[in-house]
1. When Kirkwood radius over Cα pairs in Å is calculated, the result is 21.2; to which of the structures I, II does this value belong?
2. So FRET efficiency 1/(1 + (r/R0)^6) of positions 63 and 87 (r between Cβ atoms, R0 = 25 Å, to 0.05), computed for just one structure, reads 1.00; which one of I, II is that?
3. Here volume of the Cα convex hull per residue in Å³, for residues 111-198 alone was calculated and came to 111; which of the structures I, II was it taken from?
4. Name the one structure among I, II that mean count of other Cβ atoms within 10 Å over residues 159-166 of 14.6 was derived from.
5. If relative contact order in percent (Cα under 8 Å, 6 or more apart) computes to 17, which of I, II did it come from?
6. Here mean projected area of the Cα convex hull in nm², for residues 55-166 alone was calculated and came to 8.7; which of the structures I, II was it taken from?
7. Looking at structures I, II, which one was distance in nm of label points 7 Å out along Cα→Cβ at positions 175 and 263 calculated from, given that it came out as 4.3?
8. Could you tell me which structure in I, II was used to calculate FRET efficiency 1/(1 + (r/R0)^6) of positions 95 and 231 (r between Cβ atoms, R0 = 30 Å, to 0.05) as 0.05?
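What follows is calculated from the coordinates using simple rules that are stated; it is not laboratory data. Quick caveat: nothing in here was measured; it's all calculated off a predicted structure. Cβ atoms are built from the backbone, for glycine too; each structure is taken alone.
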Structure I
Amino acid sequence: MEKSCAVTIGFFDGVHRGHRYLLQQLEALAKANELSAVAVTFDCHPRQVVCEEYVPSLLTTQEEKLALLSEAFSGKVVVLPFTHELSTLTAKEFMQTILREKLNTKILLMGYNHRFGHGGGTPEQYAAWGKETDIRVCQAEALDGEKVSSSRIRSLISLGDIEKANMMLGYPYFLTGKVTSGKQIGRQMGFPTANLLLPEQKLLPACGVYAVWVVMPNGTKQGGMLCIGHRPTVEPNGDISVEVHIFDYCGNLYGERIHIDFIGKLREERHFASIEELQQQLSLDATSAKEIISRTA
């Protein structure tokens, strides 16, 4: 049987400041009770199983989430496949069959305002079910200040409010993608760009132009400006694209993976009357982006 442990449960999308505060409390609770600390998460968003037509837009891919958890948490992370069968378990059944019998859980730390199990439950009910399954249920403290949640952060990013989203995350929102070939339009205007192919479920910030840090394949960081949008000036009715102009770089990144940290939004995407007007605006964007980036160097 597994060593006795203290557990918390969550999907942990984004592994934001609220999640990190919860995990810190779990580590302290486990240490005080001489238990292992275990964070239980799932291999997909539960709503994908409960609601088949739901297509999530997530702050982190599974790979990104697990990497962030390993940085933020010194305990063990257990990933459960979220199946239809799992979704039908009541909280008491989940506590008995998964937490008690499989993980040997002694203490369950409930995250602020968190509920689990088919039908949910009240804090008093979770405590009662815990007594019946020999698990002590504790309620975690909420992070001081404004409420931090994955859904709130997703909303901010969807609106382009990167600065506030970053504050809630505790780190810059990021995209990691493979560089693919584009139509060379940016190069013709003096602003060559790397076009990014991104994971399907990764949440894109609102259309617009952003100041970013680019982590290159060799690990070095370079400033840049990134555009998300339909390129209305050069390609009317075009598909949405994500392309980044990296300052002071002229190499070939095709096929490479790069990491983008968002620092701030410069402006909305808009249509320009001519390519010349767009070029002038891009020059202004570059100046603004470099000023923002210099404050975070």
Structure II
Amino acid sequence: MTDPELYELRRHKWRLDGRPVGNLEDAREFLESVGLCLMYPLSPQDPDMRGRAQIVLPTFMGAFVGGEENVPTRQRAFADPRAHQATELAVRLLRERSAYEASVFGEDNFLVAASVFPYFYALAGDRNPRQEPRSGRSLSPLAQDVLAAIQRAGPVTKRRLAEMLGGDLSEAAMDRALAELAARLRITRVDYNPREGSSWDVLYRWAPEAVNEGMHLSVAVALSALLSQYLDCVIAADEKEIGDVFSPLIARSKVKEALNALLAARELEFVHVGKRTLVQVAPARTTERPRNSRRRA
């Protein structure tokens, strides 16, 4: 495989080749095909990305536009009508539980297909989401208060949360608490409208089956499944690119161990792309009958 061939395969997979996501059915098909994606392209100016390599992942916004040129970033989304249309489509996926959100790379939303989400939860979520986390992963006092309020009244908007909690809470403080809870998969955005803003609910109530499945998956099984899904999504990647995507969720050493195990099991294989050696999903093996074999009477 050559670098231009890999580039074209990704463009087709990520719907950057003039086939924009135009309706809800298209959006479902795209997300199930890639498994996981960013909402917007990550900008080098984003504070969370300074000094980091570019993340190799498709974007929902790119698929909605159907190309790579002039795709709005999160910072410019407010001024681009296409971003509002894409957000409305993504929210419809959230409402029907075809997709789930996560905050992996700072404030940039991460969309996960429903079929993949239990594996993602097994890595990023709490094993007992109804209880306060153990020491070392404890929540800030405000996040605990916000979580308790959402547990009592959710789904609930940020404005309603501020009224329930009282006091003189700033919008920035509320946003930090919501982001902290969303990053831990304690809560999830379940709706949005321009007048009221986002509505939030506790994830275990919104998606009990997905959370329960994720709680009972081992880290090894979940990581192996996500690595295979990621490599299917990007066609092929090197170890650093894979580590850059998964390092917010789990140590790079664990990612390397899982890759080695999948390579040993021949579920993944090496492929030369230009001068690089990348990893890809191994083709499905078929058992062929020997040509000279005969059925015995």
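1. It was calculated from structure I.
2. Traced to structure II.
3. Value 111 for volume of the Cα convex hull per residue in Å³, for residues 111-198 alone corresponds to II out of I, II.
4. II
5. I
6. I
7. So the calculation was done on II.
8. Numbers: I: 0.05; II: 0.50.
The structure behind it is I.
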